[in-house]
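S.K.: Alright, structures below, take your time with them.
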Structure 1
């Protein structure tokens, strides 16, 4: 998706001249906004029919998520932007960019990979403990505090559910970009806790190698080809720590039950 709003639009809506564009995602675009001495990330929802009151009720579930590895969600409100009322989610702003920006610039060390895996698992565990699923974990939804691979922060927690999107992409559309959603989601089945683990595996593989485990950059696959490919586990370089390699191998199991649980994955990544 392309950027829809200008800096002038956001300045007028937020009542400040201190704004900067951060990026566009599945559900809307995000801006850094400094107002009243507070630094925040505004997630502006594109959908015109977003129900503010329902969003306010739902936000209480997300406030139960307490983890340094999950972005803090502070508020939801309407903003008048370019002549239309838009729902806006207010998150803490995290300095350092995201994983999608970091991956092209170099591979993490072995220790950083272990810490990245541990942080992602801790964040997903906190989301699941609040009876939520993420459903859309990918490098662009993982911030890195101070740009450090060792300090990941999961963004856009549960927005797929919040926006009433059960499965963002459904079979049998063609795959044109790297995929992070579990096979069961892509087939249109209900998302599971294990679906988030699949995404952890894909993200860690990409961080470790710079490439998606199943889809080459710019490659377009049929669904039949994609589902055939995921039957075989991708190889990992020898420099990847054994605990991370084992975690990726489990997470990329086509059958959800073979991925195990987040709790056990956390123990394994710690070598326990």
Structure 2
């Protein structure tokens, strides 16, 4: 099955997931998780990547980022991080072959309660797998950086995160974020929600329909799926070469652009 084409839609918040090849535990060593975060900080400095949250597990990563208006920022950042991580690991381990499973997946997230839910979903990742009982116990995550803000070498863009969540100060952000996590923990072990990492976009019905409009002809055969508290625009299973012809690519270019790939 041909891979889906990925398109850049200006002004979105993106939830990015990237898994190690064959779901191998290639990030199981602390030095590799630390290195991934070092490279994430470097991407922030070099390309202006606006990071809202993140977590590095033993075999995949979650990254929540805000569009800064430059369509090359996210793909160039991911190329830097993923490429350097893979190269250094393979050299050190005298290993050959793919390090990452295909390319990263990006899902557009509506900036409202869906953004808060996605933020919590990322923080609760290692609790969900049973590795830790509280997000604070996993140090390779944005949870600790929100609850203990850094004055230097911060990866998170606190200003942007506060703006999107409607918080007037870092103390307010810490308080509301901490309460969200505690409320989630009281509900018991969280379940995996595939909507955050399998679709094109997650949000209200109105938001999803707006995304469809911006995608134009590129949204043909992509279906809206409804759940209790959100809607999700998913990829179609049809071969993409049969859907997107040369003439179609000329349509709605003012709204969508081909995202750089690596």
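Nothing in this text is a laboratory measurement; each read-out follows from the coordinates by a stated rule. All values derive from a computational prediction rather than experimental measurement. Cβ atoms are built from the backbone, for glycine too; each structure is taken alone.
S.K.: Could you figure out which one of 1, 2 the value 50 for percent of Cα pairs over 16 Å apart, for residues 135-182 alone was computed from?
M.R.: 1
S.K.: Oh, and also: Of structures 1, 2, which gives 19.1 when mean count of other Cβ atoms within 10 Å over residues 127-134 is computed from the coordinates?
M.R.: Traced to structure 1.
S.K.: Which of 1, 2 yields 19.0 for mean count of other Cβ atoms within 10 Å over residues 79-86, as computed?
M.R.: Values: 1: 14.4; 2: 19.0.
Working through the options, I get structure 2.
S.K.: Same structure again: Comparing relative contact order in percent (Cα under 8 Å, 6 or more apart) across 1, 2, which structure shows the greatest value?
M.R.: Sorting by relative contact order in percent (Cα under 8 Å, 6 or more apart) in descending order puts 2 first.
S.K.: If you don't mind, another one. Can you tell which of 1, 2 yields 13.9 when mean count of other Cβ atoms within 10 Å over residues 103-110 is derived from it?
M.R.: On the way: 1: 13.9; 2: 21.9.
Comparing all candidates, it corresponds to 1.
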